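Read the figures in this text as sums done on the coordinates, not as results from a lab. Every value quoted in this text rests on a predicted model; they were computed, and no experiment measured them. Cβ atoms are built from the backbone, for glycine too; each structure is taken alone.
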Structure P
Amino acid sequence: MSQNEPPAAMPDEALAVRETYEKLRSQISRVIVGQDEVVEQILMCVFSRGHALLVGVPGLAKTLLISTVARSLSLEFSRIQFTPDLMPSDITGTEVIEEDKATGRRELRFVPGPIFANMILADEINRTPPKTQAALLESMQERQVTIGGERHALPDPFFVLATQNPLEQEGTYPLPEAQLDRFMFQVLIKYPKADEELEVIRRSAHKGEEEINAVMGGDEIVRVQQIVKHAPVADHVLRYALRLVRATRVREPADPANPRPQIVDDYISWGAGPRASENLVLAAKARAILDGASCVTPEHVRSVAHPVLRHRILTNFNAEADQVTTDAIIDGLLDSIPLDGANPQDEGRMDRVLRA
């Protein structure tokens, strides 16, 4: 390990992150009722230095959730409402001519746009044309924007949390696969349970706005990101994540050692790429550390497979006709791909040997 490389996550560090995570959950729950899995996945994205796409119907407090997370992390929050007339410069900023009244000299000055914040809510991202959607590509990947040939670094940490409404699709511009792939997670926000919805109504009727205490700041978030990034992972965990991703690639020749489930051949037209493998392992490391675990296991990979893969699998017409969702396909993958790398048809061979 080089001198500049942060040390791998040790058990005491993992436990410290776990304690901070519990404090964050406690603060967020003062405003957000339920949605435990959604909060968990957003925080995993934050600690993995990733971006998330939140999909849910209107009225599920997506904006309130993201702003609450930003307040609990002491981050600068910026909301961008994506509309059909939104221009790229409305996001990134623009150059204006400024005149010095004393000398009469004019010069260009860059005025930063709302993208220059720590946590960005890209609200209804599919309602703006591709030209404006593409303005996010450089900022999400390179964490910078280029205006007039000059690069401007974005603040660190930096996260993009985009929302989509799955119901209203008329007049929208679906995100291209290249941009979807840049989101680490696609998080599904569902309706609250009956008792949770009752608590939401009770709070809105009787309580004012709750105060949120910041649990950690930007420097601490960067430190946790380094702990997650350099957490050790055993080879058998890496191979399991690789088998899951490669099994989705119907256009690749079948691997006899890793046979594709039939549900893949029936319903997938295009599988996940290498970025899915990287994000699957990184998310599994975050999941393990938030659990307070000292090592990453295949079970941690399984627990993050749905948010990592659901937006990276392109289904075909048969899936639409049979109403088979990407989550159902991922369920089939998890049921068919063994944890130990053995062929599912060979299960029980060791039992037969022992009985003999």
Structure Q
Amino acid sequence: MSNAPNPKDLEQVEKLQKAYAAMKAEIQKVIVGQDHVVDELFMALFCRGHCLLIGVPGLAKTLLISTLSKVLSLSFNRIQFTPDLMPSDITGTEVIQEDRSSGRREFKFLPGPVFANVILADEINRTPPKTQAALLEAMQEYQVTIGGQRHELTKPFFVLATQNPIEQEGTYPLPEAQLDRFMFMVKVDYPSAQEEREILRRTTEDRDTAIHAVLSADEIFALQSIVRRVPIADAVLDYALRLVRLTRLTTGEAPDWIKEWLQWGAGPRASQNLVLGAKAHALVHGRFHVSAEDVKAVAKPVLRHRLITSFAAEAEGITTDKVIDRLLTEVDPNSSTILTDGKLPKVIAQ
């Protein structure tokens, strides 16, 4: 286990909690309910991760993301994905310009909308894979390459994408490689009756809500650093490892029901994000250590888009969320964590 936190770290933890509370209060001026969505967005932010928001139209996904950028005092660009969108419409392009003093012509790079701190990729599944792939380098390497030249993106950099789960015509499902780049897949549900009543009240009145910035870019960097310094016990680390490895059919560790329900399991990036997400969850709940409950809390947003269900599971109405629920129920966090011959011990609770 890592060393005990020093007083400076504890001060940073307190600062993160205060910033989290202040940001949430500002967002709640505009957004009604959706607490788990806001929490998961903030946790991804603290972990330097990207988010994919899944929900039907009209649930304020776009409004939430634009409000978040104002709370963070960051530059914001919205990219509306359409079937005719080209990669250069996202990354930018080179144009020929003439120097009026010398008469020489030369190429000049004109940055696209991806050059901002917060990118809203609205309806990301409405554009072909070639254009979707234009975001891959930006999301992973924080740069774009145009004409053989690399152009660094401004940090911090977050891609917050939205997707409509019910409309299939004219859409292009995201490739698994790009889905894996998103730290969380966040499900945005309908509001409760009481929340919708408040939404009706706010949106049908003549009001202008002022949003105040809470964090600067430098403060965000500092909070992201403290998340990675949160200690995690070996037992909790191995619990996160077991949850991911048990989804892999080819390792010989998966139980029979996983082999029946899944076609493909999660990769190492899932393990990394599970641990990072658990650290952020612990911090925003006032703890400088990670427990198994923190791992469980972020298991669904981390794993749901990294598991591919089998035809048999789909025929039975088994979703990835149901697979994760059963994993969390049956895997004992307190079981032995010793690796033997490269394989995990029996971890399914009896």
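Quick one: distance in nm of label points 7 Å out along Cα→Cβ at positions 82 and 250 came out at 2.7 when computed from one of P, Q, so which one is it? Among P, Q, the structure yielding 2.7 for distance in nm of label points 7 Å out along Cα→Cβ at positions 82 and 250 is P. One of P, Q was used to calculate Rg and Dmax of the Cα atoms in Å, giving 21.9, 81; which? Only one of P, Q returns 21.9, 81 for Rg and Dmax of the Cα atoms in Å, namely Q.
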